[in-house]
Every structure is written in structure tokens, then in C-alpha cells.
Structure P
């Protein structure tokens with residue numbers, strides 16, 4: 001009989017519930033629209049004692065959840081398709097330990113002894129740790145779409161979902177667009193039934209992802225919606241957000257990020273607890289709206305049972321990875337080189353590490369898939385869940401639940417099987433939203449570029465003037481880079497915090513500072 005030691009540490013937002021041999025957290029919806037949360041989510045997985053039955057149940061639902069199932073001879077630890085709720089385990093101390101906190105599984109007496117040098121380099125370079133590794137040598141994480149099967153002898157990791165094509169698709173662009181709208185309509189109809197009138201809160205930017213959420217809720221007749229923007233007052237992001245919300249008839253407010261709002265935040269207990277929770281020994285901590293959500297909570301600007309709906313990773317589904325990097329005909333070697341160049345570029349790391357990272361990617365690459373397709377799979381498996389989708393931690397930390405409409409089973413399956421040519425330039429994603437969703441609602445417009453263009457011209461001229469002086473890239477970034485969400489403001493505080501402590505740091509970009517700050521946070525934790 002397996003008797004794992006289960007240590008569940010976090011009950012922010014979604015809560016853990018136990019029913020007989022099942023522990024579950026989150027929210028799931030099946031294809032009929034029935035929802036499972038709290039005790040009913042645990043009940044949904046009761047009676048399962050083998051892998052195949054577990055896979056059947058998982059394929060029937062979409063959502064954000066983590067599940068631990070104890071049987072007579074096995075333990076299953078399950079992560080949803082986007083690793084929304086991380087799970088960790090270790091088996092090297094004469095027992096099986098499972099937790100939702102990597103720190104809880106670390107050596108509390110000497111955490112530094114467990115630091116993994118390779119993973120530290122990877123975190124500095126990429127902002128997250130790949131595969132099932134963490135920043136601690138013997139602490140292992142369950143990845144997106146994975147099941148960890150644990151017995152007394154070994155741990156086996158299997159994938160039940162992969163963002164890869166499973167069928168041939170010869171549909172025309174017009175037919176595919178109609179099917180995409182149908183996927184959205186069905187998902188939002190089910191979602192609205194689950195919401196049951198609760199307030200939806202949308203961090204509404206100038207982009208298409210968050211706008212699609214606001215517009216689909218409007219299209220389905222849902223009125224209890226609050227939109228907000230944050231960062232730099234008067235930016236195109238703010239102005240377009242305001243215009244979209246006003247046109248849709250939704251309440252909107254703006255929370256400016258000011259020097260006063262970020263003053264000394266790096267030494268506050270509130271922020272330090274958030275970082276430990278959000279980064280959790282291997283993920284990136286997205287904190288761009290930390291200050292805005294903190295204000296909403298403290299000033300009671302939104303109801304306590306609000307559901308946050310950010311547009312995380314919609315453009316990736318649509319094909320932004322290809323738009324940025326790929327033409328679609330690259331070789332496997334070129335694909336891996338692009339991952340190294342564009343996904344391991346936050347900070348300068350050793351050439352020896354980069355060679356090792358490249359070798360690991362070569363070992364992972366499955367040559368039966370086109371390199372562009374496998375690159376997208378890698379991003380949806382590693383980069384997006386551990387970087388951008390992990391941004392939901394900020395809502396959870398302040399006690400709110402969340403839902404990522406663009407990370408559901410049906411959108412993922414639809415885009416994974418879409419012909420590559422429809423995704424290379426985000427053609428289907430953007431044209432469908434523009435023509436079939438935004439235009440009928442009167443919100444098919446681009447950001448007001450006057451501010452952005454004047455800023456860009458000014459930046460270009462200043463950079464040109466200084467070019468002969470060979471200013472460091474870091475200086476140009478800090479001084480002139482367009483910054484609508486005021487990321488330079490709070491990372492500047494982090495930079496100065498480390499500088500005061502005598503820590504040398506490179507300011508290549510805002511994410512580079514956050515990665516370096518977190519590594520120093522870990523090194524000084526014990």
C-alpha cells in the first residue's frame with residue numbers, strides 16, 4: 001500500500017478539496033457544459049484506479065485543475081493542459097512526497113545545498129526551467145498536460161495532451177474561420193452558465209486577445225463585466241482599452257503605476273510571499289498588474305467572488321511564434337538554433353550551458369514533425385505555461401479565481417490541427433476576430449498610434465544621435481524603450497534594491513532584471 005506524504009500549501013483563489021482517495025483543486029467543464037468544482041471536482045475522479053480510465057476522464061473536460069489520486073498501489077498526480085496549478089514531487093528521502101509548493105519539498109535547513117546549477121543558468125537565460133526539472137535538484141514538477149504515475153519503485157511521466165496535429169485538415173480559410181467562431185460560441189455559452197452572474201474582470205489591453213474575451217461575453221449577452229487598464233497614463237494601450245470597453249458598454253477603470261505605488265515594494269512581506277508562490281522554484285513571475293490588483297483588493301473595487309479573464313496566449317494559438325521567428329520551412333537545426341537565440345536570451349549565460357541546452361533540445365526533437373510545428377509544441381509545453389499563462393498567479397494570490405478562455409481544450413485542439421499556412425501570419429486568428437467578432441460590435445479598430453509614433457520617432461532620433469558613442473544596449477533600453485505598462489518603473493526599483501546590496505546586475509530588459517532578482521532572492525532565502 002502506497003502512503004504518500006502530501007503537503008498542500010496554497011489555498012489562494014481556487015481551494016483544495018478532498019473526497020475519499022482524491023484531492024482536487026480548480027474548475028473543469030465537460031462537453032455538455034456541466035461544471036465540476038470544489039467537492040464535485042474530486043468526485044469526478046473517484047473510482048479511477050488505472051491510467052486508461054484516468055485519460056478517458058481527462059479527455060472529457062476542459063479547465064484549470066490539479067488532481068492527486070491515491071490507489072492501492074499507485075499515486076497519480078495530474079496537471080491540466082496548461083499547468084495552471086503546479087504540482088511537485090520528490091522520492092529520494094525514503095518516501096513519496098507531493099506538494100503544490102516546490103519550497104515545501106526543499107531542504108528547509110540548507111536550501112542552497114539543493115540548488116541545481118544547470119537549472120539556475122536556464123532560469124537566467126529563459127526565465128523558467130524546462131521539462132520536469134526545477135531549481136532544486138531532487139524536486140520534480142508535473143508539466144502541462146502530464147500525469148505523474150508514482151509507485152514504490154519509480155516515477156513515470158506520461159502526456160495525455162500534446163499541442164500537435166492529430167488529423168489532416170483540408171478546410172478552406174472560410175470554413176476554418178466559421179469553425180473557429182463556432183468553437184468560441186460553444187465555449188463561452190458553457191462558461192457563462194458556470195459563471196452564474198458573477199463579475200468577470202478583464203485586464204483589457206490594446207491587443208486582440210483580451211478584446212476577444214470582452215467581445216465574446218458581449219456577443220453572448222453577458223453584462224456583469226468590468227474592464228481595467230494599468231501602467232502609463234495616456235498610452236495607446238490605455239486609450240484603446242477605454243474605447244473598447246466604452247463601445248461594448250462595460251464599466252472600465254484605469255490604475256496608474258506610479259513611483260509611489262512601487263516604492264520599496266521589494267522588501268514588503270506581501271510581495272515576497274507573492275514571488276515565492278508565483279515563481280515556485282522554476283516559473284516566471286508575471287507581475288505587470290500586481291500593483292493594480294493589489295489596489296483593487298485593498299480598495300474593494302471589485303467583488304470578492306470576481307473571476308479574472310486575461311487573454312494569455314491567444315496570439316500564440318493564432319501563430320505569433322511563427323510571425324516572430326518562422327517562415328515554416330526551417331530545418332530541425334535551424335529551429336533549435338532559433339529556440340536558443342530567441343527563447344534563451346534574457347541574460348548572458350555561459351557558452352557551455354547553451355551547448356548543453358542545445359543538446360537537450362536535439363534529444364527532445366521528434367523528426368516526424370515539421371520543425372515549425374514542433375517548435376510551437378515546445379512553446380505551448382514550456383514557454384507559455386511557465387512564462388505568460390503563469391500570470392494567473394497574481395489573481396490567485398489576492399484571493400480571486402480565473403479562467404483562460406483561449407487555453408481551453410477546444411481552442412487548443414482546433415489550432416493544433418489547423419493548416420500551418422493559416423497560422424504562419426496569424427491570418428485566420430486575426431481576420432476571423434476582426435471580420436466576424438469585432439466588426440459587428442463596432443470595435444474593429446487599432447490603437448491610437450499618434451503617441452506611439454511620436455515616441456518612436458523621438459527614440460529613433462535619440463538612438464541615432466548616440467550611436468557614435470556606442471552606448472550599451474542596456475542603457476538605451478532603460479532610457480528610451482516604449483513602456484506602456486510601466487515595467488521599467490518597478491524593475492528599476494528591483495535594480496536599485498540589488499545595487500544597494502552590492503549585487504552586480506545587468507539591465508538588458510525588464511524580464512532580465514526579474515530573472516536575476518529571483519535568483520538572488522533564492523540564494524538569500526535561507
Structure Q
């Protein structure tokens with residue numbers, strides 16, 4: 001996917017609506033094709049698998065593959081080799097996800113300051129280089145047996161920070177193309193193609209993590225350090241495609257606004273009702289999806305799940321994530337957004353019962369193996385996230401003002417990701433202060449605490465259903481909301497307060513738990 005030449009046609013950005021009216025999108029995200037404006041205004045299909053565009057697909061593949069390849073070995077290594085407590089495990093996962101909350105800074109940086117005369121491509125390369133360096137350092141520390149839980153947490157933080165820098169650039173690249181070449185009725189097709197690439201890569205990564213980290217059980221396999229080195233090597237494979245990525249040089253594009261003016265524009269954006277209202281609902285929804293911080297410890301220490309069994313749970317979750325995305329794109333695009341959120345949330349509560357069946361050993365009484373119920377709501381939550389994903393993406397893309405695609409889209413995704421980080425903090429507080437779910441307690445077979453924690457995290461996820469009226473019911477309703485130009489200084493201020501407070505909460509909790 002290339003960024004169209006901004007100087008090819010005078011006033012191109014000012015005529016986005018006219019372009020949308022004439023735009024025709026080649027249907028079928030599976031072909032990775034969208035439409036591009038020709039020199040005379042005619043449309044011709046873009047094949048995202050072309051050499052000049054394939055770097056973006058490579059980047060989405062790496063963002064999906066590397067973390068999932070690492071996740072199962074890292075989870076098992078933390079518990080079995082480093083003796084990480086449930087709270088420490090949750091804090092490492094918090095650090096793993098925390099860089100997603102800094103996306104707005106990356107977006108502002110690339111929108112304002114070109115690097116080596118490129119706004120996206122150079123930063124894509126820098127992000128991948130940082131990720132490779134962090135993986136090499138993590139592998140070296142594990143190989144020399146000097147790795148601690150704290151070291152692990154901060155190194156995966158650094159690796160993810162580099163990866164997210166490249167991810168923000170790829171997202172901004174896609175937003176620019178979407179704004180110019182997708183009809184309103186077809187919004188989300190480009191993203192379906194790129195994110196389906198990412199989700200399929202997640203499936204592949206989790207499968208590799210299962211197959212190659214089973215030395216103790218199968219008698220062969222890779223060490224954790226070897227997997228880190230392989231992740232670094234795989235990430236290096238994207239460099240040639242990124243170097244060949246087509247992008248206009250910054251010196252040939254319209255000058256960017258000063259960062260102060262960009263911040264002022266973002267402030268005007270978040271005051272719009274079409275922005276703060278749906279984003280507040282997404283924040284509330286993600287905040288109450290509190291993770292069961294002790295669940296992995298329960299499976300490994302309590303039920304003696306093997307690395308293979310743990311890995312298969314991750315594989316299943318990634319498959320369900322991609323399946324949810326596909327189902328929404330094919331069958332639910334015209335469905336009520338509110339009904340989609342309500343129904344999937346209620347179904348999530350039902351699937352949480354699978355976890356309680358394990359905790360209270362009801363499956364043993366019925367003669368059913370533990371693994372059959374080990375999937376629980378973790379796998380179904382991945383399915384729900386896949387279904388809900390495109391709804392959020394469609395709204396966020398529509399909110400982005402011209403020439404600030406990187407910063408604005410990153411701001412919205414940062415706000416959403418911070419809610420998930422704060423829900424992880426709440427999960428830490430629950431596992432540390434409410435019930436005894438330590439590794440020693442779970443190993444000894446005292447599971448009263450994990451049972452109560454599971455009930456708590458399952459029931460509380462229903463709370464956002466009472467606020468679903470904040471969510472637009474459809475893309476048309478959201479467009480009408482945007483066209484009304486309603487704004488609120490108070491709710492814009494609330495948006496920014498929540499953003500800053502949540503960031504401080506997430507960072508502070510991670511530092512406290514690991515030190």
C-alpha cells in the first residue's frame with residue numbers, strides 16, 4: 001500500500017468527499033486489493049502484495065507473529081524458571097502491553113518531524129531495529145542465566161516499544177490511503193486485509209511457540225534463549241521489504257503544522273461529541289474486562305498443564321480472534337453495534353462458567369478431562385475482541401482529521417489501550433489484596449481464592465452493558481453525530497484527564513510491582 005502523491009492533484013485533500021463518491025473498492029479483502037486513483041482520476045486496483053507495498057504487510061505480520069511466538073515460552077519460563085508470582089506475571093504482561101499506550105507520542109512525532117526525509121518509512125525501520133536489539137538482549141540474559149523477572153519485564157517493554165513505533169507508522173500509512181480511496185460504505189476493507197494478515201500471523205506464531213518449547217515433555221525443543229534469538233532473526237526478514245516500501249519524500253509533500261498547532265487541533269477533535277462519547281464507552285468497556293491474573297498459575301501450578309497444553313490455549317485464542325474478525329466482516333457489518341456488544345458480552349459471561357467448572361472440579365465428576373474446559377472465557381474473549389475490533393476501527397478512522405492521521409488515530413487507540421492497562425492494574429489489586437491466589441496456595445490445592453476471583457472477573461464484565469447507549473448504533477448514526485458538530489469543553493477535558501491519569505496509573509503500578 002503506497003501513500004498517494006499529495007501534490008499529484010491540487011486540492012486533493014480538500015475534495016475527499018468527491019473522491020469517495022467516485023471511489024470503487026475491489027471487494028474481497030482476501031485478495032489484498034483496494035483502489036488507487038490513476039493519473040486521470042480513474043481507479044485502478046492496488047495489490048498490497050506488490051513489492052512496493054508488501055513492506056506494510058510484512059510489518060503487520062511481524063507485529064502479530066513475534067509476540068505470539070514468544071508468549072507461551074515466556075509465560076511458562078516466568079513461572080517455572082523464575083518463580084514469578086501471579087502479580088509479577090500480570091505486571092510483566094502490563095509492561096508488554098504498556099507501549100501500546102504511547103502510540104499518540106509516536107503519531108505526533110511522525111506527523112511533525114520527518115526522519116531521513118520520510119514521515120513513515122524511516123520510523124518503521126527504526127522501530128524494528130529497536131525490537132531486534134531488545135530480543136537479542138533478552139536471549140543473551142536468558143542464555144547466561146542472569147535474567148530476573150524485572151529484567152524480563154523491561155526488556156519485553158523495550159521490544160514492544162520498538163514494535164509499536166513501527167505499528168503506528170503502518171496504521172498512519174493505512175489511514176492516509178483509506179481517507180483518499182475508500183468509499184464511506186466500504187470503510188474498513190483495507191484494515192480487514194492488513195489486520196487479518198496480523199491475526200493469521202498470531203495464529204502461526206502461537207503454533208510455533210507450542211511446537212518448539214516442549215523439551216521437558218517431548219525430549220526435544222528449543223530453550224527460551226533460542227526462541228528469543230529466532231524472534232530477532234525473523235524480525236530482520238522485514239527489513240528489505242521496508243526499505244523498498246513506496247512513500248513520497250517529506251520534502252515533496254505539503255509542509256506539516258507546528259506541533260503546538262497539531263495539539264490544538266487534537267484538543268478540538270476530542271471535544272467533539274462524535275469522539276468523546278463513543279471513546280468513553282470503549283474505555284469503560286475495556287476497563288471492566290478485568291483479567292484473572294492468577295489463571296495461568298492455576299493451570300500450571302494447580303492443574304499441572306504442560307507447555308504444550310498452555311500453548312494450545314493460546315493457539316485457540318488466536319484462531320478465535322481471527323474467526324471473530326472474519327464473522328463480523330462477512331455477516332455483521334450491518335448489524336446494530338449496540339446489540340453486537342451486548343450479546344457478545346453476555347455470551348462471555350456464559351463461557352466464564354467453564355473456568356468455574358475447572359475450579360470446583362465438576363468436570364472430574366462428569367469424567368471429562370481438564371484440558372477440555374481449560375479454554376474458558378480467555379479464548380472466547382479473543383473471539384469477542386475479533387468481532388468488536390472492526391467497529392472500533394471504523395469509528396476511529398472516521399474521527400481522524402486530514403493531515404493528522406498518525407497522531408489522531410494513535411490518540412484514540414492509546415485511550416482504548418490505557419483502559420486495558422488499567423483493567424490489568426485492577427486485576428493485580430484483586431489478586432494481591434482480596435483473595436489468596438499465590439503459587440504456593442494453588443500448588444497445595446487450596447483453590448477457594450481462585451474460585452472467588454473467577455466469579456468476580458466474570459460478573460463485573462457485564463457492567464458496561466448498562467452504558468451501551470453511549471455507543472452509536474451504526475456507522476450512519478456515528479456519521480450523523482459527527483455532522484452535527486456538537487462539542488463539549490467539559491467532556492473533552494474529562495477525556496484528557498482520563499488519558500493522563502490512566503497512563504500514570506499503569507506506569508506506576510508496573511514499576512511498583514517489579515521493584
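Which of the displayed structures (P, Q) returns the greatest value of relative contact order in percent (Cα under 8 Å, 6 or more apart) on calculation? It would help to have the intermediate numbers written out before the result.
On the way: P: 19; Q: 25.
By relative contact order in percent (Cα under 8 Å, 6 or more apart), the leading structure of P, Q is Q.
Across the set P, Q, distance in nm of label points 7 Å out along Cα→Cβ at positions 57 and 425 reaches its highest value in structure P. With respect to FRET efficiency 1/(1 + (r/R0)^6) of positions 313 and 409 (r between Cβ atoms, R0 = 30 Å, to 0.05), the largest value across structures P, Q is given by P. Source structure of the calculated read-out (mean count of other Cβ atoms within 10 Å over residues 193-200, 14.8) within P, Q: P.
When helix-only ellipticity at 222 nm (-39500 (n - 2.57) for each DSSP H run of 4 or more, over all residues; to 500) is computed for each of P, Q, the one that comes out at -12000 is P.
Set P, Q, criterion mean count of other Cβ atoms within 10 Å over residues 137-144: the highest-scoring structure is P.
None of the figures in this text is laboratory data; all of them are computed from the coordinates on show. Everything quoted here is computed from the prediction, not taken from an experiment. Cβ atoms are built from the backbone, for glycine too; each structure is taken alone.
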